[in-house]
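Listed next: structures, encoded as structure tokens.
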Structure P
Amino acid sequence: MKKVKIILIIVISILALIIFLQNTEAVDTKLLFITVTMSRALLLILTFGLGFATGLITMSYVSRKPKKAKADNVE
């Protein structure tokens with residue numbers, strides 16, 4: 001099963017790299033009140049990274065176990 005995961009990660013990484021390298025023309029991107037000109041590849045990488053980070057944060061929040069209430073130490 002580990003080999004399948006590693007192969008899948010490699011294939012997805014290669015496909016992402018191909019997509020990034022084929023989209024090098026400049027595009028205008030609006031960020032709130034600012035218009036930024038950047039290559040489409042950079043925009044794709046930033047979008048991919050933001051999505052990945054959002055997924056990690058969401059998973060860490062969802063998989064967090066609720067804290068148990070501490071019992072009062074009554075002696």
Structure Q
Amino acid sequence: MNAQADLPRLVRELRERTGLTQEKFAAKLGVTYPTINRWENGRAKPSPLALKQIEEMLRNMGKNGADLLQQYFDSGTEG
């Protein structure tokens with residue numbers, strides 16, 4: 001993972017691209033709404049497990065998530 005300082009932007013951008021509210025995004029990741037809110041406001045960072053889930057969501061988005069995947073996880077896309 002790189003660009004640590006921009007985690008709030010990653011979380012918000014991914015949530016907006018998936019069209020989910022903070023509540024629904026939280027449920028998808030198995031965390032609470034206040035947790036997503038803190039991540040987006042930069043008051044807390046996602047755990048390593050949550051980052052793995054975020055990375056997996058980006059991979060599953062294909063081209064829609066490829067730019068974020070490359071920017072934040074620096075592993076490019078497969079296939």
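Rule-based calculations on the coordinates, nothing more; no lab input. For clarity, every value in this text was computed on a predicted model and none was experimentally measured. Cβ atoms are built from the backbone, for glycine too; each structure is taken alone.
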Subject >> Among P, Q, structure where mean count of other Cβ atoms within 10 Å over residues 8-15 as derived comes to 10.0 >> reply: P
Original post:
Quick one: Cα extents along the principal axes in Å, for residues 16-55 alone came out at 22, 20, 16 when computed from one of P, Q, so which one is it?
Top reply: Q
**OP:** For the read-out Cα extents along the principal axes in Å, a value of 35, 23, 19 was computed from one structure; give its label from P, Q.
**Re:** Q
Original post:
FRET efficiency 1/(1 + (r/R0)^6) of positions 40 and 64 (r between Cβ atoms, R0 = 35 Å, to 0.05) was computed and gave 0.45; which structure, P, Q, did it come from?
Top reply: P
**OP:** Work out the source of 16.9 here, i.e. which of P, Q gives that when mean count of other Cβ atoms within 10 Å over residues 24-31 is computed.
**Re:** Q
Original post:
Comparing relative contact order in percent (Cα under 8 Å, 6 or more apart) across P, Q, which is largest?
Top reply: Q
